[in-house]
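Please go over the structures that come below.
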Structure P
Amino acid sequence: MMRVRLSLRRAGLFLAFFALALVALFPMRIMLGALGLGAVGLSVREVQGSVWHGKLKEVRFGAAALGDVDAGLNFFPLFVGRARIDASRAGEGGDALQGALSVTRHTLGLDDATMRLPAAAIFAPLPVSAVDLGDVSVRFREGVCDRAEGLVRAELQADVPGLSLPGGMSGTARCDGGALLLPLASQSGMEMLALRIVKNGGYTADFTVRSSDPAVQQALQTHGFAPSGDGLKLSVAGQL
């Protein structure tokens with residue numbers, strides 16, 4: 001009897017270690033596919049490693065290239081039914097990246113993101129070259145923006161006459177009408193950009209410039225701005 005009991009204990013211990021090994025070696029690429037992150041515009045050329053310590057090669061968010069990123073599944077949020085993938089890249093200035101993607105049965109979110117997003121190819125013909133996120137968190141629940149916070153700054157292209165804004169435009173992320181709203185403005189308040197993004201990556205953007213200078217008005221109109229009740233406006237829509 002004692003011999004049988006020891007055998008059962010050893011078998012149970014072996015199965016436990018085997019299950020632990022399977023979980024530890026579970027490929028990151030399978031988990032990313034299961035979470036369906038491609039539906040929100042995230043793509044990766046190559047995924048290496050396990051769910052706990054993986055490497056994402058040539059990450060792209062829509063048309064924006066984010067480069068190579070280290071990623072790993074956070075263990076503790078799993079106990080409350082949330083899959084959180086922490087992502088990071090060491091570097092200085094705009095090359096550094098920190099944040100996380102969180103997915104539950106009903107929500108999809110970005111947590112505590114600090115990064116630079118190359119934006120010229122995404123929002124063209126808007127004269128926006130890059131978007132900097134500063135500790136930004138966004139959560140969509142059942143496709144509706146449920147929570148948003150953090151500082152967002154847009155850097156403008158330097159070759160657009162009438163738009164000399166070395167300080168760029170900045171604002172705080174928030175939810176509005178079920179969409180993520182990034183209401184950005186220059187220091188003077190004469191230039192404003194309202195960017196709305198929905199869960200599937202669709203966006204609309206209204207860039208408004210108030211100026212009484214005829215030369216500035218003419219220069220902006222050659223770049224697609226048109227007169228409106230609020231000033232000169234350039235409106236675009238697209239998919240991230």
Structure Q
Amino acid sequence: MKKTLTSLLVSASMLYGTTTLADDRTLSVEITNLTNAIYFTPLLVAKHDRHADLFELSEAASANLQAMAEGGDTSGLIADLEASGNDYVDNPAGGLLAPGASASADFYEFGKKKRFLSIVAMLLPTNDGFVGLDSMRIPKRKGTYTYYLHAYDAGTEANDEIINGGGAPNTPGIPADPGGNAGSGAVATAGPDHNPTVHIHRGNIGDNDPFGGHSDLDARVHSWDGPVAKVVVRVRDDD
């Protein structure tokens with residue numbers, strides 16, 4: 001399993017002391033939505049061992065990852081984590097995470113094996129886009145660490161950019177635009193992804209026609225370039 005940050009990390013800033021990580025340390029994970037008008041479905045934040053894997057770049061999406069990426073359903077991924085005895089925080093925002101908003105997840109009693117951090121949430125409105133952090137090794141030293149996360153495409157559905165209330169696996173279309181900025185009446189022109197594995201999302205294309213065109217999404221509102229989330233990891237003593 002890949003354990004590098006190369007494909008996950010745009011930049012990182014670190015401030016830490018010299019004490020090595022002990023079992024009585026706590027971990028706080030704060031996720032901020034950096035986009036203009038994209039919402040995150042309920043987040044799944046997992047602290048796990050090296051065998052757990054919510055997703056992996058260049059590999060075909062699992063059925064449970066597909067359910068999350070196409071409809072925001074994390075129940076299958078949660079079942080995987082529970083079956084393997086790993087820890088997670090489900091839906092720390094208490095619903096959708098709006099643009100500019102933040103949510104935090106806290107973990108206690110590190111243990112020696114659960115030393116990896118993963119995060120996933122679907123991006124709305126997209127067909128099968130998600131924000132993700134894949135098996136990042138949690139820093140051993142106490143301090144504050146900042147990371148920037150990419151958007152990924154699960155490779156399981158064509159990016160037709162049509163809002164039709166879809167969201168179930170193998171059902172084309174986008175469930176909704178929570179921000180209410182989308183149009184309607186577009187005719188899908190996009191074919192299947194050229195890359196059928198998990199890959200970097202190309203971003204929403206959109207158009208400027210709210211009553212037709214090739215996309216229900218607004219190119220002036222729903223597009224993005226660069227990272228879509230900031231993650232601040234704080235490793236500290238258990239007070």
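Here is how the numbers come out for the structure above:
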quantity: Which entry (P, Q) yields the derived value -5500 for helix-only ellipticity at 222 nm (-39500 (n - 2.57) for each DSSP H run of 4 or more, over all residues; to 500); calculated: P
quantity: FRET efficiency 1/(1 + (r/R0)^6) of positions 100 and 172 (r between Cβ atoms, R0 = 25 Å, to 0.05) - structure with the largest value, from P, Q; calculated: P
quantity: Parent structure of the calculated result 12.9, given that Kirkwood radius over Cα pairs in Å, for residues 148-211 alone is the read-out and P, Q the choices; calculated: Q
quantity: Given -0.64, -0.93, -1.03 for log10 I(q)/I(0) by the Debye sum over Cα atoms at q = 0.11, 0.14, 0.15 Å⁻¹, calculated: source structure among P, Q; calculated: P
quantity: At a computed 2.3 (distance in nm of label points 7 Å out along Cα→Cβ at positions 52 and 68), which of P, Q; calculated: P
quantity: For 29 (relative contact order in percent (Cα under 8 Å, 6 or more apart), calculated) the corresponding structure among P, Q; calculated: Q
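Coordinate-derived values only; no laboratory data. Because the structure is predicted, anything quoted here is derived from the model rather than measured. Cβ atoms are built from the backbone, for glycine too; each structure is taken alone.
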